[in-house]
Structure 1
Amino acid sequence: MTDEANGAANEAAFMSALVTEHFVLQSAASTTVSEAAGRASLFTVTLSSSLVALGFVAQSGTLLVPFVATTIPVIVMLGVFTVVRLVDTGVQNVQLLAKIANIRAYYRTLSPQAPAFFAPWGATGADGATEALATLGVRRSWRTGLFTMASMVAAVNSFVAGVGVALAWVWITDRAQTLVALPLGLLAAIAGMSGFLLYQDRRYKALEAGLS
């Protein structure tokens with residue numbers, strides 16, 4: 001077999017492998033979205049079921065405190081686990097989309113007509129992270145992290161944690177001091193949400209550094 005024939009065979013094998021990799025990356029990206037939706041749904045179903053149960057238990061003064069003291073920590077812990085995994089899947093999704101963007105960039109070099117069919121998702125010359133975010137309909141900004149699925153769950157979970165702190169204050173002090181309990185709960189919710197945003201921002205900045 002001549003060198004030209006070997007080159008053609010290698011090029012064909014490379015294109016076949018590249019198309020296969022493109023398909024695998026798309027499937028993996030879809031899996032991250034499905035997993036994120038499933039985990040978020042599990043958290044919301046658990047929370048709503050607990051609230052319904054709380055409505056029934058509230059009729060009993062003796063069972064209310066033990067029920068709340070048991071349920072809220074479990075919900076908050078489940079929320080933390082869910083948020084951490086949602087950030088993982090979000091980072092993985094952007095990473096996979098960035099790899100797909102690199103493959104599409106190669107497709108654009110195959111022929112003069114190729115750029116019309118494989119146009120970049122973001123601005124021309126944008127890096128992989130920017131192109132990946134463009135597929136999600138967002139631009140790179142400090143506000144982007146506020147609208148992720150992880151942020152949604154974290155906001156609800158922070159509110160639940162704040163309610164737990166406020167109720168704990170009332171139970172420990174045995175005084176329904178609204179002027180103290182509400183600020184404590186609000187501070188706990190803000191602290192939880194702020195900690196999440198810092199964690200999420202650090203994860204995505206580490207991803208951007210790896211893609212640049």
Structure 2
Amino acid sequence: MTIALVTGGNRGIGLEVCRQLAAGGHDVLLGARSPDAAERAAKDAGATPLRLDVTSPADIDRAAAEIGHLDVLVNNAAITYDTWQRATTADLSVVREAAETNLYGPWRLTQALLPQLRRSPHGRIVNVSSEAASLTNMGGGTPAYTASKVALNALTRMLAAELHADGVLVNAVCPGWVATDMGGPGGRPAADGAAGIVWAATLPDDGPTGGFFRDGRALPW
């Protein structure tokens with residue numbers, strides 16, 4: 001059985017990723033900060049709940065100790081789509097708070113789970129990013145969210161290079177504008193955004209690594 005961990009799995013894109021991975025035969029660990037939220041969402045998705053706040057080193061250490069085998073890590077948990085801010089006037093405390101969840105959380109969790117992922121014959125890491133983090137097309141606005149996702153993309157490239165010899169594929173995926181609590185109304189269905197993440201989580205062994213994708217197609221960095 002292939003085992004996958006999805007952070008921020010209790011709602012939105014994360015919940016849909018859990019559903020799709022479980023439907024595809026994965027044993028899914030659904031991570032969420034609230035134990036109650038994890039329990040409710042896991043029943044809906046056919047997954048196993050896991051209390052996991054990615055900003056908590058204690059939570060990460062406990063999860064790493066409890067998870068004996070892991071094939072797929074989906075770093076989905078994210079906060080602070082700060083549409084009210086501009087880089088010229090940004091509250092840097094908001095930027096720091098966003099980075100704790102959007103960058104340092106995935107970084108700490110990945111480091112803690114690397115022994116399991118390296119032991120897997122098909123290790124996969126998917127960092128859920130955003131086209132807003134593309135330097136090629138970047139403009140102004142949402143500085144906390146954008147800067148943290150740019151850094152996550154950079155981490156993706158570094159991890160991909162360093163884990164290539166271990167056979168662990170590491171990619172960043174933009175799910176597109178999706179109608180979720182963070183994305184707001186008007187976006188496409190969560191199932192459509194989640195499909196590209198599941199694609200990266202289930203790549204064949206000769207699949208790409210160190211890439212930035214949406215719907216299985218490369219995006220400019």
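Taken together, the values in this text are just the output of simple stated rules run on the coordinates, not laboratory data. Everything numeric here is computed off the predicted structure, so don't read it as measured data. Cβ atoms are built from the backbone, for glycine too; each structure is taken alone.
Side notes on the structure shown:
- Rg/Rh (Cα atoms, Kirkwood Rh) derived as 1.19 - corresponding label from 1, 2: 1
- With helix-only ellipticity at 222 nm (-39500 (n - 2.57) for each DSSP H run of 4 or more, over all residues; to 500) derived as -29500, matching label from 1, 2: 1
- Comparing distance in nm of label points 7 Å out along Cα→Cβ at positions 15 and 31 across structures 1, 2, the highest value is found for 1.
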